[in-house]
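Trainee: Please go over the structures that come below.
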Structure P
Amino acid sequence: MHSSFQLNNQSFSSQETLLKYAENFSDEIYQFLKEWFNDKSYVVVNTSGSTGTPKPIQLKKAYMKNSALATGEFFSIKENTTALLCMSTNYIAGKMMLVRALVLGWKLDCISPVSNPLAITEKAYDFAAMVPLQLQNSLEELHRVDQLIVGGGVVSNNLIKELQGLVTKVFATYGMTETITHIAVKKLNHIEASKPFYSVLPNVDIYIDERSCLCIKASKVSDSLVITNDVVQLISESQFEWLGRFDNVINSGGIKLHPEKIEEKLSKIIDTRFFVAGVSDTVLGEKLILVVEGNSDNKECIEEKLKNFNLLTKYEKPKSIFFIATFVETETKKIQRTKTLDLLNL
């Protein structure tokens, strides 16, 4: 624990005094800190479950410290940084905000992981982390945060447009539990280049395999090579563009379609939550469908928009539209596509 570390304006002379404070403040934080300060060299963390069943994995404490130091170096946020923790510490993103504060000596405020966190605090912060929903609901007060990282889901084009002109510097993050949160970040505003790409943090090497999927060598945070199912285009040795998930690729009549890139285009005309997917088809092998959250009242409106939308190729236009009242989600609010599709009984 860094000597400058504070939690909710409280300083602590020892681990014991911090644990005693946390025990009366938040059981989630207390349980993590108790594990962080024990004699084991690792902590047990659950994966998010967005692409499968959540599973517990062991993360070395030394590697979590290394991740915190890399974040501090990349964003130039060291000792006495004021930071806001508004995510659940049951998951790696929230745990790492605590670890960064402990290792780097931050003055950390912790509030409930609500959908509009800046509505329940009036303070200004040097650094914070949010999910896209929290960002969307915090736009009017976002000027009170200097630098913000966003993870746990894709930031829509419409939301990115709303970020332009804001003083807050906002970054999308790329990473996973296995890489101890982000190993790369991408600017979402204050952009000089015409198209921003993900840039890796210090001590991270990247390349692609025969599937064009990202492989990550980050010896400071992982013992082994991390082979992902994320299809990317390498821009340089330290930059890449994310194209989508390999396991989501749709082969429709011999044409390979990346759902995430199609969704990026469709977000310009569809305001509610949606995703596209491939389902079995006797002619095409797989056909592209659009799944929208809500009722079918606006089906004709969406069909009309699709008919006049020229950013999609003829292969990228959905063959059918389906509506589901509420998508199946993980505890961290990520859409579980497979389980949601199962509700359609196709």
Structure Q
Amino acid sequence: MSAAQEQRPRYAASALREVAAALFQAHGTPAGKAAVMAEVLVESDLMGHVTHGLGLLPRYLDEIDAGLMRVEGEPEIIADRGACATWDGRGLPGGWLTMKALDLATERARVHGTCTIAIGNSHHIGCLAVYPARAAAAGMVCVLHSSAPGTASVAPFGARQAVLSPDPVSVGYPTGPAGADLPVVTDISASITTNNMSQRLTRLGQRFPHPWLLDAEGNPSDDPSLIGKGGTILPAGGLDHGQKGYAMALATEALTQGLSGHGRADKPSGMMASVFLQVLDPAAFAGLEAFTRQTGHTAAACRAAAPRPGQPPVRLPGERGLKLREEALARGVPLAEGIMAALQPRAERHGIPLPGPLGH
């Protein structure tokens, strides 16, 4: 953890969940949905994903007030064959929809061996890593893709015009018995950076460490404020090997928008999402023990690999976030600067007391 992170005020995770749920309810969200959405946001902050945690809450509340995030009702079932299903999310809270899909897919995967759920017309689902991490802790494998069909900020490889969204994918799986070994939890975008990170750096007056964007004329730049001014984000791989991120993005948009039947062709706007979630039960294949024998062996070999000169030991994908989560549960969640200040006027408006930092 950096010195700046260490100096941040820390808050009890339970208190943050309570105030987030109370704010959702104050904006008309039923208690059950509010509790799940609060959990998803705080889990993101616990894992150090500050751009997708409580920092999103003011935007979510504004979306509710504007009628862009619906809070009442259930998703519409478009198709259901047991081992696969398709939902119209009807603009409902994305974190709640995705957690609902994860629970159902996990239950059905224990019967069918695998279950896939495609969701179209969902609201924003937050930090992807939250969901596969939960599945991996239960001894399951989870693959989660998300796209934002109303957003075009990423240029196809070789282009300077934005067509795609960052199109993240997260995969989580166990490497040993539950609680004994850290799972692997990837959370990567098909773009070299994200919209939320660009917005955050713009607010802070900072720039990217490398030229990860193109300006309107197609010239490389490190200026995050170019997004919204005709600039675009490069696909993962950048100027050299961006064809890889471009291909990843197309695969994600096909799985999320194609299978759900809702995407760019419908010209949605705002923070809407299309989702592909798949859960696999290793017990239905060679068995959980055989699965973790292989994944555990490879994970151990990666961690034992000799690091480059001057570099720290090799980590597994998601290892840092899971360790940050463990520390934050014990010592409190170090919230990023400005989050509490953004929540203050909303909390005062509804008479909801914000929690104070631990130790104060």
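Trainee: Which structure, out of P, Q, was helix-only ellipticity at 222 nm (-39500 (n - 2.57) for each DSSP H run of 4 or more, over all residues; to 500) calculated from, if the result is -12000?
Mentor: Structure Q accounts for this read-out.
Trainee: Something else: Quick check for you: by FRET efficiency 1/(1 + (r/R0)^6) of positions 26 and 218 (r between Cβ atoms, R0 = 35 Å, to 0.05), which of P, Q is greatest? Intermediate values should be presented prior to the final figure.
Mentor: Working: P: 0.70; Q: 0.15.
Comparing P, Q by FRET efficiency 1/(1 + (r/R0)^6) of positions 26 and 218 (r between Cβ atoms, R0 = 35 Å, to 0.05), the maximum is at P.
Trainee: If Cα Rg over 2.2 N^0.38 Å computes to 1.04, which of P, Q did it come from?
Mentor: P
Trainee: Give the label, chosen from P, Q, of the structure having the highest value of mean count of other Cβ atoms within 10 Å over residues 18-25.
Mentor: Q
Trainee: Between P, Q, which one scores greatest on mean projected area of the Cα convex hull in nm², for residues 98-185 alone?
Mentor: Structure Q comes out on top.
Trainee: One of P, Q was used to compute distance in nm of label points 7 Å out along Cα→Cβ at positions 82 and 226, and the answer was 3.2. Which one was it?
Mentor: P
Trainee: Name the one structure among P, Q that relative contact order in percent (Cα under 8 Å, 6 or more apart) of 23 was derived from.
Mentor: Label of the originating structure: Q.
Where a number appears in this text, it was derived from the coordinates with a stated rule and is not lab data. Since the model is a prediction, treat every value here as computed from it, not as a measurement. Cβ atoms are built from the backbone, for glycine too; each structure is taken alone.
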